[in-house]
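> These notes open a run of structures that come right after.
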Structure 1
Amino acid sequence: MYQIIDGKAISTALKEELKVKVDEMKSHGTVPCLAVILVGEDPASTVYVGNKKKACEFIGIKSLSYELPESTSREELLELIEKLNADDSVNGILVQLPLPKHIDEDAVIKAISPKKDVDGFHPQSVGALCIGQPGFVSCTPAGIIELLKRSNVEIEGKECVIIGRSNIVGKPMSLLMLRENATVTVCHSRTKNLAEVTKRADILIVAIGKPKMITAEYVKEGAVVIDVGIHRLEGKKLCGDVDFDDVAPHTSAITPVPGGVGPMTIAMLMKNCVESVSLNS
């Protein structure tokens, strides 16, 4: 029988731990503060920002919200980031992506001070991860490591296959698994004989953005499967990149969608925000 890795329960436990830390900080006169910037009215982004605010409230982190119109110029956005970089009361800055097409995301990510880059997207944060230096790590991959460890999944010495090579999940995920002493293979849209490669995996991490693409034929018996995808099907039902019903019986552990990786992303953002206090003090 396979284990369902419960991201909701694990993220709640992590947020409870952070709440205790923040209470301790407040007793010494320090209040962590996260500034969240949303440009435009993308429905998914609006939901994510709302969830981030709720998590801040639960943990005791002060949150500043900047909801800017779609017409905001790149210059106006960069000016706001500069102001927040200089504000000593703000520990973390998060610009919700995607941005409207007329704003260069790369320039915006680079404008955030690496000390306040709680999303872990700044080139300096990514470079630090590459060479094993301390720094913020992208929240979804960091959350996956936390899921595996808190579910007692052995990583060291295991064969790990990651499907997807994005800057936000695939690449940092490969570096984190290497840091945990796994043997790592990264697959992508040009990989030949994908199923042959994925069937070697003791731990299979799927972040390809195609609903239910991964079926049982891609999975080794007894593998641990982590599904990063989230899609809304007709009838509003959510699913991941993995065909859960087909794959689950062949695994030793698997994340569901929803309720797997998703809740961990916000919990790790909160963790980064709490840790940013010591970087900015």
Structure 2
Amino acid sequence: MSEIKPEIAEFTAVMDFFLHPPRDDGEMLRAKGFEPVYRAVERASAGRFTTTVEPQGAAKGHIFLLHGGACILEAMKHGFVMRELADRGFRVSAFDYPLSPEAQYDEINAAVYQAYLDLKGNYPDDDLILFGDSAGATLCLELVFRLRAAGEPVPRQMVLPCPYVDWSVTDPDLDRSLPNDPGLPKASLMVAGKYFGGTADLKNPAVSPYFADAACFDGLGRIFMFYSTSDGLVPQFEKFAAKLTAAEGTELTVRIAEGLYHDYVLDVGLPEAQEALDWITDFCSEA
């Protein structure tokens, strides 16, 4: 039998992960999994749950985390990110939102909206900072759009690591960049779009906020984006950053690391991930 090439084996493993995503009832985000020092509290919300962890001293701010994973995968490493941010002085809440293919964009966005309102109800004095890595960035933006449409106040700060905001996979520049990132096969992104968007046009702004009218990006306050040069989605990041830079009342800060893969901040043991977490701390600590 001929030996399977490593790149083929990796592609097969990634595709199987997307086609048959594991489910463990949000175990990574469950309050019971956090050490007592974090005083984790878990509350039911929108048919799911939101877990909040506390820093040891007074909180510098309150981060609302919407995890990445193509809205298909459960949070697998985000509990570690929550601990790191709590260790840096932040109260951190994460919502275990419904996932695709069991749910599509409309149900997921509605659940995120309700979870945000519930969290504000529990912490009315906190100015929430949105954190959405990869596909979580889509959920953050759609949340802001929904809040605006409902006449609700919107958060004034967002942290968007490696933001995935165009689910259509139609940008021809991706054909150049995606082969450089084995963890992001184009076929897996196409599966994710089909699962998340269902029968909708994937360029519908309710699915892909990248395609929202330019005015939608006005007045978003302070946004911090970071990614690495080896990420397969670099062309999308650059074009999204250009939209934000052109917007009025939106202040974008971008940091770029070298030679790392998509959403590397989740691997908190990496020196580069620790650096990124320090960037986040500095950004969120500014008045």
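A short reminder: the numbers here are calculations on the coordinates, not readings from a lab. No experiment lies behind these values; they were computed from the predicted model shown. Cβ atoms are built from the backbone, for glycine too; each structure is taken alone.
> Can you say which of 1, 2 returns 0.35 when FRET efficiency 1/(1 + (r/R0)^6) of positions 47 and 175 (r between Cβ atoms, R0 = 35 Å, to 0.05) is computed?
Comparing all candidates, it corresponds to 2.
> Quick check: -13000 is what I get for helix-only ellipticity at 222 nm (-39500 (n - 2.57) for each DSSP H run of 4 or more, over all residues; to 500), calculated from one of 1, 2. Which structure matches?
1
> Additional query: If relative contact order in percent (Cα under 8 Å, 6 or more apart) comes out at 22 when worked out from the coordinates, which of 1, 2 was used?
Structure 1 accounts for this read-out.
> Given a value of 27.5 for mean count of other Cβ atoms within 10 Å over residues 159-166, point me to the structure among 1, 2 it was derived from.
Label of the source structure: 2.
> Give the label, chosen from 1, 2, of the structure having the highest value of distance in nm of label points 7 Å out along Cα→Cβ at positions 87 and 239.
Across 1, 2, distance in nm of label points 7 Å out along Cα→Cβ at positions 87 and 239 peaks for 1.
> If Rg and Dmax of the Cα atoms in Å is computed to be 18.0, 64, which of 1, 2 is the source?
2
> With FRET efficiency 1/(1 + (r/R0)^6) of positions 63 and 247 (r between Cβ atoms, R0 = 35 Å, to 0.05) derived from the coordinates and found to be 0.40, which of 1, 2 does the value describe?
Going label by label, the one that fits is 1.
> Of the structures labelled 1, 2, which one yields 3.4 when distance in nm of label points 7 Å out along Cα→Cβ at positions 23 and 207 is computed from its coordinates?
Source structure: 1.
> Computing mean count of other Cβ atoms within 10 Å over residues 71-78 for each of 1, 2, which one ends up highest?
Top value of mean count of other Cβ atoms within 10 Å over residues 71-78 goes to structure 2.
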